[in-house]
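Next up, some structures in structure tokens.
Quick note: the coordinates plus some simple rules give every number you see, no bench work behind them. Being a predicted model, the structure only gives us computed values, none of them experimental. Cβ atoms are built from the backbone, for glycine too; each structure is taken alone.
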Structure P
Amino acid sequence: MATYLIARGIGVWGLNNSVGWAFDITNFVFWIGIGHAGTLISAILLLFRQKWRTSINRSAEAMTIFAVMCAGLFPLLHMGRPWDAFFIFPYFPNQHGPLWVNFRSPLVWDVFAISTYFTISLVFWYLGLVPDLASMRDRAVGKIKKLVFGTLSLGWNGSHRTWARYEIVSLILAGLATPLVLSVHSIVSMDFATSLLPGWHTTIFPPYFVAGAIYSGFGMVLMLLILTRQTMNLHRYITVRHLDSMAKVLLLTGSIVGFAYATEFFSAWYGGNLYERYHFINRATGPYAWCFYLMVLCNVLTPQLYWFKKVRNHVGLLFITSILVNVGMWFERFVIIVVSLHRAFLPSGWGMFYPTLVDVGILVGSFGLFFTLFLLFIRFLPMVAMWEVKGVVTEQSGHGHGDGGHHAG
């Protein structure tokens, strides 16, 4: 589908004069949001010394990288001419002197947000893999495997000095990654908040988008962990306690998202702007009202089930609700983008958006790419940070680190 789109141009999408952003930007914001849970689990929970992150952080970090890779495709496709993508970077080697980008363009903001977030997330994920790669190097049989894992493990020897430096670097990277959880999706929200369009021009967007990103990201992590837990017999490592803790985070962030929805409607009513008032009335009663109510059902009502411990400890219900969370968050981005655009200031410019097969195909294809990358990850690399799990077990037993690196499974 992507090849067909590049060959034929973005006219094969369902875009029109009213709706210039649709599935492409919706998917971009959705996948960027999915990537936030990995950094939250890796960095923030590490800084707060939360031990329950140990069995799930590796998968969450990998999910972050794959989600950001999927997100990075959509600005390129949205440009219509992906072969000219280098123009969104400062371009020095040309005969007329340096060619600077337009820093007022949201497209440039997204590029810096994606590249920075991807780089930090990749380094953090790889750093966490090093002790386990050293263990795989020591257990490798073939020469090629020994060479590959030996190169990737960076000469890890498991000494106390190595562990001390490793933990310092981990804390430094966690400190760098933590502001990114807040800043990246805040920058993405500025794509909309800096315009004057009703439904977009609001100061609540940065915290609202960050809470929604963590919410959707944890929903995806929960879904993936339940699948891998059941299919790969990881019940000893990914316990009901882990799932319970993640459900509590979903309850918190889902409640924040629900409060943001209510605040939007209250601000539109209290502010007295007729265009804003009409937009939110149209959101709840217009032709896309079904999208709005599906969004409220999935994002506001569904997480309230997590108040009950029986729901939080029921794996089947957690799996179903995690899927509903991601469905709701995708429709939230659709409502923010498409519903705001299809009826702007002048009735003469109103128009409905109808997705084409190419729109739907690229949406489905992005999920296919994401799950393919995740399956390759769990096939070739350890999806549970065994050195961290063993470290927690040893700590609880009242012993020290031992000899370090070679205790990773």
Structure Q
Amino acid sequence: MKSQKIALEKISRIIDCEHKTAPSDENGEYYLIGTSTLRDGVINLDDANRVSYSTYLEWTKRRKPQAGDIIISREAPVGEVGLIKEEYKVCLGQRTVLIQPKRKTVNSSYLLYFLNSIQTKDEFSLLSTGSVVPRLNLKDLRGFRILLPSISEQKAIAQYLDTQTAQIDCNIDLLTQKAQRYEELKRSLINETVTRGLDKSVPIKDSSIEWTGQIPEHWNATAVKRLARNQDNVVQTGPFGAQLHASDYVDEGVPLILIRNVKELWIDDTEIPKITHQKAELLSIYCLEVDDIVFSRVGSIGRIALISEREKGWMISGQMLRLRIKNNLLNKKYLIYAFSSEYVKSYISLKSLGSTRESINTEILSNCILLVPTYDEQIKIADYLDTKTVQIDQII
């Protein structure tokens, strides 16, 4: 059978999303798939908001997504796709569309590869409208022509690409395993240094903290709230859903830090959303200052970063906590290493809330115990770990 080009709507059902914001539920068992969760044919549930069963029912009344269906983004960015797997319980977020292939006509994996190809994404880009935010119109998506060989050829192509990508993934896994070993070394080094210091000959004492063991005798174990010396608003939660929506995002404005933007001790501004300066002024309590420390409070809890001069004036999202300690006897770089240590992560894991999705709040972070050496030692430890972690990162 000769390949032919057929409109997408002829070989699949196309269902638009609900054009409103779904209420999130941190303990919900269903995932809301937004544009940020779709990348290179994969749905990343770690970046998805959770919703309740009642919300899921309301958001899937047009059609329930099934395994083998494809979700595509129409905006911000245009044309990213992801395949729904068997165990996924999902509904559509804003600016997404559900594609349900007619299985007798088109193979889901083949269609995914076709939609995820560079050529298709280039064509979607050309079809997009809007001077500020490019958008793929539903009409253009329905009429988009798919190169369609016979169903047996589609399966053969998909199987071949599955095999090739599996081989590539295997090589990536080997490199990942090597990187993970060095990451474990780095974590061990940080934890050892912020719990025992650089001079292993000093007298030690029992810390009375289950997950730290013995510490240098002259170090103190102190709660975050006491380190802040009764300062107000030491720990601040980001704006709640009613205060800020994805619909508030603009192309140019004040960056808004989401969990995905918090990497290992630093902020990645790739694909960071922005809000208007007017909106930022209304939410000024969530504005960041130099030497603030930000934490992810839900999902991948415990991701942290130190705010530099570059991020001054940026905002935290509702997924984040902001720590601001004004104490001249504390080195902020040392604090970052202390907060990234295994003993702090153990505390956070023990105290985290939620049965299905872990989270932390201002009280948990305020009561977190930190090990505090002298100020001079803090500086030496921070400098030492800066040097060593850079060396390890260069190997990775």
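Of the structures P, Q, report the one carrying the highest value of distance in nm of label points 7 Å out along Cα→Cβ at positions 243 and 371. Present the calculation step by step, with values, prior to reporting the outcome.
Working: P: 1.9; Q: 3.6.
That would be structure Q.
Consider the structures P, Q: one of them gives 1.03 for Rg/Rh (Cα atoms, Kirkwood Rh) as calculated from the coordinates. Say which. Provide the component values of the computation, followed by the final result.
Numbers: P: 1.00; Q: 1.03.
Clearly, the read-out refers to Q.
Taking relative contact order in percent (Cα under 8 Å, 6 or more apart) from the coordinates of each of P, Q, which one would give 29?
Label of the source structure: P.
Work out which structure the value -10500 belongs to, where helix-only ellipticity at 222 nm (-39500 (n - 2.57) for each DSSP H run of 4 or more, over all residues; to 500) was derived from one of P, Q. Could you put the intermediate results ahead of the total?
Working: P: -21500; Q: -10500.
It must be structure Q, since only it matches.
Kindly point out which one of P, Q the value 14, 31, 26, 16, 12, 1 was derived from, the read-out being P(r) over Cα pairs in 10 Å bins from 0, in percent, for residues 59-146 alone. If you can, show how the numbers build up before the last one.
Numbers: P: 14, 31, 26, 16, 12, 1; Q: 16, 50, 30, 4.
Of the structures listed, the value fits P.
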